[in-house]
Structure 1
Amino acid sequence: MTKYMKDFYSWAKEQIKLLKKGQFDKLDIPNLIKELKTKSDHEKQELERRLILLLIYLLKWKHQPAKRKKSWKFIITEQRTEYAHVLKENQGLQPQLENILSHAYDLARIKAAKKTRLNINTFETTCPWALDDITDDNFYPKQ
């Protein structure tokens, strides 16, 4: 069993030291690649999670005006802030935003239907808003 599998923390610290010293021939390349892939996938998933939650509350805002709560605005604001932070820290995701939005909306639509108990067909099959609107602090959808 390798150090990578037994003690990830120590393995990672060792890899950092080797990188700093320029001892590239001693690096655990296959596991470094695996970890970098995992980390980059995680960042994309985090951006998508923030967008999903934001979209759920925008859909609720649009389709349940009588049930609007002050907390919904806080959640929308929080998710916009978190989304912006994740994107700022991972600008390489910028070219993928339309695909991320499309997938996020598909999931948000399903989750919004579950949360609101409204028929899924209540919600548009494709996202009715541009990404710029979704992330705009002053945007709240109208019915």
Structure 2
Amino acid sequence: MKKTILVVDDDDDAREVTALSLQTVAGWDVLEAYCGLQGIESAMLNQPDAILLDVMMPAMDGPAILQKLKAARSTAHIPVVLLTARVRPSERRTLARLPVEAILSKPFDPLQLAGQLAEALGWPANGVSVQCSSAV
């Protein structure tokens, strides 16, 4: 069964690269939202298989969106994976306490993202691979 992922990110370029990566590498359907309110509405309406949620956004950040998603009966069951550029250990520890399946880092390798997401969600690989990148 084909998966549907909702990508919530205010950065148009990042959202587009993320969506294209998931569509191309994994063949998943991707829904896009550019702000928290649009993301919550889309999650309620479309019931995606998972949500890839950016942490830093204006107006409503990722943790605030997550709180609303988990509080709503219609979206509480949807697994959420955070996508963040935050790298400080204290910030990562704070995010790790949230009810999310995983925290993935930005920038990411577009060829690796689908595999990382599938692994984080415990989904079968189905041709999506997780490869180690080699330093050049």
Structure from which 12, 47, 35, 6, 0 was derived, P(r) over Cα pairs in 10 Å bins from 0, in percent, options 1, 2:
2
Given a value of 12.8 for mean count of other Cβ atoms within 10 Å over residues 14-21, calculated from one of 1, 2, which structure does it belong to?
1
Taking relative contact order in percent (Cα under 8 Å, 6 or more apart) as the quantity of interest, name the structure among 1, 2 where it is greatest.
1
Consider the structures 1, 2: one of them gives -10000 for helix-only ellipticity at 222 nm (-39500 (n - 2.57) for each DSSP H run of 4 or more, over all residues; to 500) as calculated from the coordinates. Say which.
2
When distance in nm of label points 7 Å out along Cα→Cβ at positions 6 and 70 is calculated for structures 1, 2, the one with the largest value is 1
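The numbers here are math on the coordinates, done by the rules we state, and not lab data. Note that the structure is predicted; figures quoted are calculated from it, not measured. Cβ atoms are built from the backbone, for glycine too; each structure is taken alone.
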